Structure 1
Amino acid sequence: MKLIPIARAVTAAALLALVSTVSQAAPQGFLETIHRHTTLINTVPENGDQNPYAIAVAPASVGTVKAGDVLVGNFNNAANLQGTGSTIVDYHPDTKQMSVFATVPRDLKGCPGGIGLSTAMTMLKSGWVIVGSTPSNDGTTATKGAGCLIVLDSSGKVASTLTSENINDPWGNMAVVDNGDTATLFVSNAGFGVGGANPGPDGEVPVFKQSTVLRLDLEIKPGQAPVVKQQTVVASGFGAQADKGVFLVGPTGLALSSDQKQLFVSDAIGNRITVIDDPMTRETSAGVGRQLTADGFLHRPLAMATAPNGHLLVTNALNGQVVEIDPANATQLYARWIDTDKAQSPPGSGDLFGIAMTPQGDGFYYVEDDVNTLVLAK
């Protein structure tokens, strides 16, 4: 689990001079504090669903879920067809056991195209679980539907679906502000334009620069499912394209700054992280925002989480690394290998999707979707 720092070396003399101070210095980055990676469970439930994408850590004990439980959604069914997974499993850290939290009907009425549970998932303090569907009939984008957001109660039963002209394949992990009786969700929508079987004139898969980030302002009354009071497209113009290996490539990671004045977006097609200013209050789209950092350690950035020190942790799609970024000075600090599976080239390529911090902030959960496992880095 090697850290790859930007500053590769110092002279021997400088190293000797700094030994005493460095040994006492606080870590420059969060990844320096991570020492162990523990495989917790195999995420395949009895119905055979596989390809874990989404991770959400429960903020409260409600219904069948305890605070600190880890919910994991499956994108594929037992036949390994993408966009057909319908289950959410619940890992219980106290007992180290797994149970099935929800099995969503594949032909759920009110969800265009059916069910394929994506990386977009959260659990609110009130107990409601909201998960995205990016569905397919045959595992390809040729039969892709627009999908929806599914609202589940704290026992895993479907309460409602959220659809609109602004929702088309809710794809990436959500950024959430949860006030109990109200909540604000940010979710990327990567389905606009993507689909069909027609390649470009030279056989290439076309990129459609129509993906958005949607803000949903929710009202949550006691005993009632969340209701959308307002929806606003706060970012637009991100690229997305169909992909046989991972269904589609589009904006995936979303994370808010601690003061909620900046929303960070991982633009997979652009191989960069961009910033949307004033995401909580803006009434118009900021386009793709302004670039924070690009290339370097980033290799098609996917899911994203915010560490306690305010740094961003971003998983790579094209290798098994997680990248730590200091947004205050737009610096990529480290890339750490967290999946070294040599069955892929480079190792771990295409394996990393969901990422979520532990409640204590002392580590993070992630999934290795090639072997259907939930892992704790701490």
Structure 2
Amino acid sequence: MRIPQITPDQLKHLHPKHLNKVHKKSAFVALNAAVLLVLAGSTAAYASLSKDVTVTLDGQTKTIRTMSSTVGSALASDGITLTPRDQVRVDGKPAGKDASVGDGDKVSVAFAKPVTVAVDGETQKATVHDGTVGDVLDRFDVKPTAAAFVSDDRSERLSRSGTRIVVSNPKQVTVEADGKSKTLTSAAPTVGAALKAAGVELDANDEVVPAIGELLSDGDAVKVTRIELANKTEVVDIAQPVEYKDDDSMEKGTTKVLDPGQEGRAREHVLVTEADGKERSRLVLESSQLAKPETMLVARGTAEAPAEPVGVWDRIAACESGGNWSINTGNGYYGGLQFSAATWKSVGGPGLPHEQSREVQIKYAKILQARSGWGQWGCAHARH
């Protein structure tokens, strides 16, 4: 660039105002020239320091231009962040993110990717460096049948954030709903898909076991319980309080109602939950008392019963229970004389037999014997 020259003679004839303009113009031109020189130098420096690097990320190749000297910083300049588990190679050789990189180098990165592979209900998890779903299936030696359900195409690329691959081969599943049981062969991967294949529709309240999203295995059974909610208004009894009065003229274990009192009554607004048509629970939303309950007064014996001499009942008990008057083996029979709960109640026995004393058990055994004979005991022969 050429800067205009002014001679001394020309300078003499210039007005001071014009002279100032000349100085400003010369300074501006000089400044522009300096900037252009700096820019030209910077461009030349960038051209000499930058490099072209071929980067292949999980099989996808591109070229980036960078002034960075290491693999990690070069990739970061293009918005690519590495993790410690990623696999990096420079010109085919394993390298770390701090490895140096030069012009024309080839950097390949296989990102670490978490995968979950579920095959017919069996789940495996791993971290892989593969690129596609097909690569993972091959790695796990998964070979779906022609009729199998596969959640993703083999060509689908894996995500660095994680990929879930579901493979479901045709299998037998039993679906129980609405009182009917149906066995079908289906490649449905989940409980929900199997119900759809079986033509079973659900509403928001229905219960399904296993849960809708659970994966299926061969031979699984799915149970659908229909849940219905109903608002009802009912008149119900209110349990009356019971007051006991000890009476030493009565044997321990015996009671007598002195004043029956009266049960109360209430009107209740309830939410009833029914499962497959049977009441499961009820929630009282509102209650108003119609009649107040009156206390029942009951006399309770406290006197010890006279000891029953060893005799027929002890011999029967020795045969029935080994003479253990408090035995409860869980077989549905209780106490020394092995009463069933129903028979014990039928003769007025309190609680359960094994909870009572020997004398109380014998007392009600006598009532049963008088009513139904000795045939009530398999060990009746032991009485002789």
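Computed from the coordinates by the stated procedures, all read-outs in this text should not be read as laboratory data. Note that the structure is a prediction, hence the values are computed from the model and not measured. Cβ atoms are built from the backbone, for glycine too; each structure is taken alone.
Things worth noting here:
- Structure from which 15 was derived, relative contact order in percent (Cα under 8 Å, 6 or more apart), options 1, 2: 1
- Here helix-only ellipticity at 222 nm (-39500 (n - 2.57) for each DSSP H run of 4 or more, over all residues; to 500) was derived from just one of the structures 1, 2, and that gives -7000; the source is 2.
- Among 1, 2, which structure scores highest (criterion: distance in nm of label points 7 Å out along Cα→Cβ at positions 88 and 232): 2
- If Kirkwood radius over Cα pairs in Å is computed and equals 32.7, the structure in 1, 2: 2
- Entry that produces 3.0 once distance in nm of label points 7 Å out along Cα→Cβ at positions 64 and 248 is calculated, selected from 1, 2: 1
- Entry that produces 2.0 once distance in nm of label points 7 Å out along Cα→Cβ at positions 160 and 256 is calculated, selected from 1, 2: 1
- Ranking 1, 2 by mean count of other Cβ atoms within 10 Å over residues 144-151, the structure that comes out highest: 1
- Top of 1, 2 by distance in nm of label points 7 Å out along Cα→Cβ at positions 72 and 120, largest first: 2
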